[in-house]
1. When Cα Rg over 2.2 N^0.38 Å, for residues 63-206 alone is computed for each of I, II, which one produces 1.21?
2. Once FRET efficiency 1/(1 + (r/R0)^6) of positions 31 and 47 (r between Cβ atoms, R0 = 25 Å, to 0.05) is calculated for all of I, II, which comes out largest?
3. For distance in nm of label points 7 Å out along Cα→Cβ at positions 15 and 287, which structure out of I, II has the highest calculated value?
4. Quick check: 17.1 is what I get for mean projected area of the Cα convex hull in nm², calculated from one of I, II. Which structure matches?
Structure I
Amino acid sequence: MENLAVVAHAAGDLHVEDIGAPIPASDEAVVAIAYGGICGSDLHYWRHGAAGASILREPMVLGHEVSGVVAIAAADGSGPVAGTPVAVHPLTARGDGHTPWPEDRPNLAPASTYLGSAMHLPHTQGAFAERVALPTRMLRPLPSGLDLRTAALAEPAAVAWHGLQRAGVLAGRSVAVIGAGPIGLLAAAVAQRAGAASVTVTDLHVRPRTVAEARGMRALDARDAEAIAQLHADVVVESSGTVPGLAAAVSAAARGGTVVLLGLQSAGEVASPLAAVITRELTLHGSFRFAGELDEVIAALADGSLDVTGVASHVEPARDAVDAFELAADPARSGKVLLDFGLEA
C-alpha cells in the first residue's frame, strides 16, 4: 500500500510521493493523518529551501499542524488505542548540554526538534503523509464533539494562545492584532474568548478583514497609519513578522502598554522604533511556539469557547499539494489552507 507524502527537496521543488510504510519504534503509534494545515514555515521551505536559519540539506516531509486517527497503537502499551482521534504536539524538547533554559518552558529548550523542521541534520521529518509513526507523548486524544478538521487548527491556535498569555490578563482590555493571517485571526479569537473589551485587526488584504468584521472585530487597512496610531491599545500582538508591522505595533500601543512579538522577524538586525518604546514605557514580550497550552486549546475548541470560524478558508486534496501551496501563498485569496489526506472520504 502506498503512503503518499508531501516532500520538499529544494527551493521550488515540492513533490507528492510514496515514502513507504512507517516503521514505528516501540513507543510510537502509527497515525492515519486526516488533515494538515499549511504553515508559513512550510511555505518558506517550498519557496526558498529554508525557513530562517533552518536550511534544507536533504528531502524532508513537511507539516506539523495535523490531526488524525491512531491506526496502530504503540507496541509498549503507551498512548491511545487504535481508533482514537488525535491532535499532535510537534515539539521534542532537548537541551544542548551547556545552554541554560527554564525547564518549565520546554519551547525554549535550545536543541529542540519540531516535526517538519530542517534545523538539525538529519532533518526532523514532518507529518504531511497518509500514515506517520509518532511518539505517543505527542498525541492528544480529542474530546467527543471535536471534529478532525477543526482539530487541525489546534497547533496554530496554541501558538496564538501562548502569545496572548505572555500579555497577561486580557479581560476588559483593548487588543490590537497587526496582521490578520491565520495566526493573527487566531490571536484575535483568543483575545475575544479571554474577554477583551475590544479587538481590532489590521491587514493589507480585504479577505481577512472581512472575516474579522464578521466575527465582531474592528478591521483596519494596514496602510492606514493614522488610524492605527489612534488605537491606543492596551495590548498589541505583532503577527505579521514584518518590519512595517513591528513599527505599526509600537504605534498602536497605548502609553504603558504591552506589545507581543508573535510574528517571526528576519534573522539579524531589524529596524525598530525603540525610542518610542522607551519614552512610552512599552513592555515587549517575545513569543515562540508554545508549551502545555495545546491541551487548553483542544478543550476550548471542543466546548466551542474558542471560535475559529473563518480561519480555514480552503480544504484541498493532499494529492494536489503543489496547487494548495500556491493557494496558501496568496493571502489575498486564502487564509489557512488544509490538506485533506482522504481519511474521512
Structure II
Amino acid sequence: MNITPLKQKFLRAVTGSRSTLQELSSKRWTICPSEQQRVPPAIFLEQDLAKITAVMEDTTLEQEMVRIRGGHIEHAATIAYQLSDCELLNGSLYKGSVRSPLTKQAQHLFDFKRTESIAEATLAGTYYGSFYFGHWLTDDLSLYLAAQSWGTPIIPERPAYSHESGYRELTNIQPNSVASAHFQQLIIFDDFGQNSFKRTRYEEIRSRLSTIPAINAGGKVLIRRGQQGAARVLTNAAEIEQLLVAQGFHIIDPEQSTVQEIVAATQSARLVVGLEGSHLLHCIYTMAQNGGLCVLQPPFRFNNVLKNYADCVGISYGFVIGQANENGFSINPDDLLHILAKIDSALPA
C-alpha cells in the first residue's frame, strides 16, 4: 500500500510549507533565457469588443486585451530543475510536503498500484496538456523534444486523445507512460514561454509533418468543430459554411478524419478559419508559414491563447466575435468577409 499522499498532507499540515517542486530542486539551469519581442496586434473589428460577456475560465479579460493589442512582450525563460527522491502517483508528483498535479485525477490518501523504481527520467507532460488537446499538441509535443536531451521522457498515465497516436507516429514522439513510480532523479521544466527555443522545436515538428503531401497548398481551409469540449454552438453554422465554400474554402472535419487526412488538408494552407477551440491547433504546424488564421469567437467564452502560438511561428491572427442568442451565438457574414479580406491583405503575396 502506498501512503505517499497521506504523508504529503501530514507534512504540509505540520510544517505549513507552501513550497513548489522548483524550490525543492537540487539543481537548476536555464536552457533559454527570457526574451523580449514586439508582436503585431490581432486583426479584428474594434466595435466587436462590446459583444464580450465572459472569457474562458482559465484567463481574464485583462489578459485577453494584452494578447490582442500586441506590442512589446516578454517571453518567459525555459528552465530545467532536477528533483531527487520524488514520486509520481495518480497523475501527481510528490516530494515531501509538495503535491504538484499533472492531470485532473482526484487525490486518494492510499493507493494499491505497484510502484516501479526509475533511476533517472525527464518529465514530458504538462497539466493543461493532459485535458486540452490543443495544449497537448503544442506544449507537450514540443516539451518532449526538450526533455529527450536530458534523459528518458515520461508522461503520467492518462486516457489518450483520439488523434494522439497518429501525431505520435508521424512525429516519432513516443514518451513512456507511467502510472506509479519512484524516481531517484527526475528533471522537470518551466517551458511555458513562447521563446526562440520553443519556436525551434515547433519548426522541428513542422518539418516532421511536412512529409505528408499537401492536397490544398496555398488554399483556404475551414476546420469544423465537432461535439467534444465546451459548448460553442454556432447557430448559423450552415450559412457560414456555405459562405466560405463560395469563397473557395475546403472543409475538414477532424472528428471524421485521420491525422494524415487532417495534415494533408491543412498542409501549406494560406488561410484557416474555425471556431475557437483546441481543434484549430491542427493547423499550427502545417499551414503556410506567414499564413493567416481567423478565429470565430463566442462572446461568452472569449479566448485568444492561439495568438501566442501564432505570434511564435509567424502566423497572422485575426478574429470575429459573434452575437449571443438563445441557443448559442451567430457570426455576421459581412463582418467575417471583412476580417478575412484584412487578414489576406496582410499576408505576403
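1. Values: I: 1.21; II: 1.09.
That value comes from structure I.
2. Values: I: 0.35; II: 0.05.
Biggest value here belongs to I.
3. On the way: I: 3.9; II: 4.7.
That would be structure II.
4. Details: I: 17.1; II: 18.4.
Structure I accounts for this read-out.
Here, each number is a calculation from the coordinates, and none is a lab measurement. Computed from a predicted structure; not experimentally measured. Cβ atoms are built from the backbone, for glycine too; each structure is taken alone.
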